[in-house]
Structure P
Amino acid sequence: MSNFVSVANEDGVAVVTIDNPPVNALSFHVRKPLYEALAALRDDPAAKAIVIACAGRTFVAGSDITEFGKPVQQPELRAIIALLETIAKPTVAVIHGTALGGGLELALGCHFRIADAGAKLGLPEVKLGLLPGGGGTVRLPRLVGAQKALGMIVSGTPVSAAEAKAAGLVDAVFNGDLLAEAVRFASEIVAGGGSFVPVRDRKEVLAETHIEAFDRQAADLAKKARGLEAPLACAEAVRNAITLPFDEALAAERQLFQKLVAGDQSRAQRHLFFAEREVAKMPGKDLQKRRIERVGIIGAGTMGGGIAMAFANGGFPVTLLETGEEALQRGLAMIERNYTVSVSRGSMSEAAKQQRLALFKGSIDYADLADCDLIIEAVFEDMAVKKQVFGRLDAVARSGAILATNTSYLDVDEIAASTSRPQDVLGMHFFSPANVMKLLEIVRAEKTAPDALATVVELARRIGKVPVAVGVCHGFVGNRMLAARGAENEFLLLEGATPAQVDKAFTDFGWPMGPFQMGDLAGLDIGWRNRKARGLTAVIADTLCEQGRYGQKTGSGWYRYRSGAREPMPDLEVEALIRAKAAEHGVARRAIGAGEIIERTLYPLVNEGAKILEEGIVARAADIDVVWVNGYGFPIGKGGPMFWAGLEGAGKIVERLEYWHGQTGRPIFEPAPALRRFAESGSWEEAGGAQ
């Protein structure tokens, strides 16, 4: 009856198959024939039961989010589910792959749900700044209970078929020919006779809810929301399922959904959803990729060990090289401790730990890297050291092996020039801890071969990273912009702010922590060494380091820390030092508000992003947003610095940068031409890069 929906009769069981590759999204061209098929089957006496299945690799993996925020084309999903609930004959959703978002809501409209043993089920709308808009917040609690539903909906994390079965979300789990099992399952239901209760009319599980326990759980989740609206709306909608009649709760869910979908936060999160997919669309992605079977890592310290774990977690054998046996064993021991912690937390089994550890081969001999297809150096951030390493790699690495540097700042072109094969050299800037952080800046040098770049981009996704291809400049995208964001930090302190005031302005904005708390966490000595290497100074931070105050690891930095604690405490000695340095430099201190702090830190951040875009360091403004959300904690509800600039008003940003430039004369406040063009056009594509 349609290219996207077909109906077959299997011994009295009508099998409705959705076929809308790649993920069977519920686009309008699927919803219309699906509604028509179900309406016809409802009244067809030849159909004793109805099975809804999907072709391809998955059940319905969600609604078509490109339709969000646009006029709704009927029938919408809610109408299809309402139709399902009028069908007196048994309906069965047959789930393989994933049933996510609107896909799971469609399944909740059926009387029964069966799943393949490898299936995943979830409602991830919260990750788009939304809540389930097809009745998921009202129906799911009727099957699994309000508290289980709240956890699933607010986290957005799918559950396994086995967990779904244990919770009451699915009725049976099968291995083998799932469709044949579904037809048999439906036939047995028909043979058993009786009536079939729609999920909307089931009250037993919901009646067992302890509202006080639910409210405590919701309050705990609200604390973790960090200014995001969607988790709070999800909790409200699930509570409505407990306290309101079904239709009233359903109507309230729709109102909450419509408010969220029209809001800036959901727009920002949907922007990021598409941006992460756009970063993979780069020239060369269709090239023949190089074979990557074994990875070599040079350096077994914190960064090298984390990178090694990232590849082992992706199933790759790893050769870990160090300069001496003691350093090697120390690095391998650290890796084992990290996996042991995962086992103790229940996130990994002991068997999985042993499998991961078996992938590591330690060595102190460069010759052992000869069989590696990708070799990444993670040694000290010093150009001479890195060039020496690449010179040695040039002699031992096999022809065609990709040679990567994990540098955070240095010139990858200069590093590549130290080899006879610059076409095989690129940057892979991991973020610490490398086995956890998602972002990977992939630096294309001038002579990097397109197939080498395409290979590493694809490889990054295979190990669970979000890859962003960037060009060569000091600090690339993230650290270059970080320097712009932090350029005013000490000036703010000298002129009247305290570290706690600056950090509070950041956390109120939505950052997980402010720059001074972050500095204490990372270690102030790292920035100190970098400044000394570049001939730079920071009058307050340098003094703290000279006093041995490196942050959390020494118990004091910008803040004080009680023994073994990570909670920062304001330090009167630091405040006295700031006042003394201000007097020494003739700076008159004054009250500084949160608005000024944001203007003097985040506006330069956007401005530097505009320069990066104009220079062609990235292909799109959205690439910068992906870097900053995944690598630096920019609030996802604001979509990244370049998207946020549009929300904030680029004209306002230009005006205030000009004001601060006039006040200070510092170049950091000179508006970039691309930012001025963005203020005029409202389009980053027109301003200086493709969107």
Structure Q
Amino acid sequence: MLTFASLEDSLKHYFGHDTFRPGQKKIIEAALRNKDLLTIMPTGGGKSLCFQLPALLREGLTIVVSPLIALMQDQVDALQDNGINATYLNSTLEYEERRNRQIAILKNQVKLLYVAPERLLNERFALFLDRVHHDVGISAIAIDEAHCVSEWGHDFRPEYSQLKQIRQRYPQIPIQALTATATKRVREDIVNQLNLRSPDIHVASFDRSNIHYEIQPKDRNIYLKLLRAIRAESGAGIVYCLSRNRVEEIATRLKHDGIDALPYHAKLPVEERSKNQTSFLRDDVQIIVATIAFGMGINKPDVRFVFHYDLPRSLESFYQESGRAGRDGEPSKSVLFFSFGDRKKIEFLIEQKPDANEQKIARQQLRQVIDYAEGNDCRRKIILRYFGERYSGNCGKCDNCLNPKPIEDWTEEAQKFLSCVARCQEKFGTNHIVDVLIGSRKQKIHQYGHHLLSTYGIGKGRTADEWRMLGRSLIHQGLVGQTTDGYPVLKLNKRSWEIFRGQLKVEVAVDKSPGKTTTAYNPRQAEAELLFEKLRKLRKQIADRNSLAPYMIFADSSLKLMAQLRPKNITDFANLSGVNEYKAQQYGDRFISEILEFDRQHQLPVSIPSKSQMATLQLHQQGLSVTEIAQQRGFAVSTINTHLSELIEMNQPVALNKLVTPDKQQAIIEVIRQVGDMTLTPIKDSLGEEYSYEEIRLVRGWWRNNN
């Protein structure tokens, strides 16, 4: 086996990445100590690496339990394209091929074996595993999609509940359970069902910071709105619909309007469903229109947008489905088209459920989705609160944050609302509290004697919608609690009492205000985007020849780095994030040739400083500081810094060493080499608080001039 100086070195060797994503290294270190593990990491967080890298660093075979054939085949293909010895055994293989793979396993030529739970529990296969355990050694068992083990999970599978037999058969082999989402109840159930021994439990943040969340009204022109939205996007996308008929209708209309789209739902013939999925994974079509049947088995990291044509049934379903976008960490979009007509459809479906308790839970789940859709608060804050995670501040990336509503002080109204909750003895939900506040004459009010409360009718100065909006905001901000047992009853908490005592001010977003942002044309960025598209076409050609999905060759993020940094030799190419030595040798020459040819055809014209920039340069050469130049010219300091960075990029005589210390320059350059130079935020995030945006911008100017 190969040995490495650090885990980071092994990460670069096998997977081409320079750094771990948040939480990965800690989990891998625990796995290498042979600990039982439960890892909750959202889609796109990199949970597969948490069992794949330890498998490559330990002696013996790691068994991976995967629920879907397509999913295991996808992961094995991706590993093999990285030069990693992985395989699967499933029902799609002929006897001879299955036997050859088993021989390779017994010869210790395989590091990762993917199997379905049914096969793992098969007695004949168990005898084969006993031989592997004796001759080669089984280093660990990883159970992917572990929420399937729990009846409280969103995708329970009975065969998963029998996996505890593996612990009984191999009591000394560490087990690692992994899933994208699991409530506290589901986590406890996983630990018990799999008989995990004092497991290290790692719960990563559920925040998908690269996803832009947005709600759009759904009206009679919804299809045209969807069509325009798709035409405005680039890359692959998913459109989720509630019914099979709607899926077929939308897919047909999109094809008629020139969009490469295919349907996917449970009633399609298995072969057609598989063919459509493969076409989407390999970028032969741009759009898949699907019901929720298109879900867990989709391992496509470069989905750029997910549109919900219909209202999802629960906030957890919405999170799972919208999370199919941007698994590679690149900017992506989630748009939910919302109308009350969809609400009525789902309420009708709920009424068809025979079990009263199921109806109760489904209604609460629907209310949570509607609260999300109608909420004026940060969308990300609402989603994370659902998973028990508090998000401070606003994300600055969702529609509510980008087009903020005016903030008003509603402390007095909040005190009235919470006082009514208290006087109703914390036994009712938002709608009942609102009815009391506005003085409703509903029978339920009189039945409980709430028309006699001091809070009855004290909210007549506001509409019922305004009070409901306040109730949602109090819940989303964590200023009042809400039960989750099917009846969403409001409960006062510590922060509620701080509002009563005047120790906490309540601010609420109350209105809609349009806002637009404009982006200046950047010729360098436009050129990089053009090269990126050429590299995508090259990647597709190579993938088609090798019968692979394009993202298995290189991720979009790696192609963007190629387009920005434009490596001219194999050494520089291999240093890119997402490129390991194996892939550099396999594909490097083709991509470098494409980049060199592009450079020959496209040369940006030499820029000439403007009069304003030259005035800044003259004062700089006279020895004035940035602040002094800004004061003398009557400009903001940021404007002068922008002038200087642009002058440096134009190869003008700016004394960079007087503006940024040489050691900081070197650190900034190292990060630019890793993440590219198109946007400052990723550079700043890597460097930390000691580095200012002004310093980064100045050094970036030098980098661009010299590369």
Handout entry: distance in nm of label points 7 Å out along Cα→Cβ at positions 74 and 114 - structure with the largest value, from P, Q
Key = P
Practice task
Taking distance in nm of label points 7 Å out along Cα→Cβ at positions 194 and 642 as the quantity of interest, name the structure among P, Q where it is greatest.
Solution key: P
Problem - Answer label among P, Q for the case where mean projected area of the Cα convex hull in nm², for residues 338-505 alone, calculated from the coordinates, equals 10.7 - result: Q
Handout entry: Structure with the greatest value (metric distance in nm of label points 7 Å out along Cα→Cβ at positions 378 and 498, set P, Q)
Key = P
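Where a number appears in this text, it was derived from the coordinates with a stated rule and is not lab data. No experiment lies behind these values; they were computed from the predicted model shown. Cβ atoms are built from the backbone, for glycine too; each structure is taken alone.
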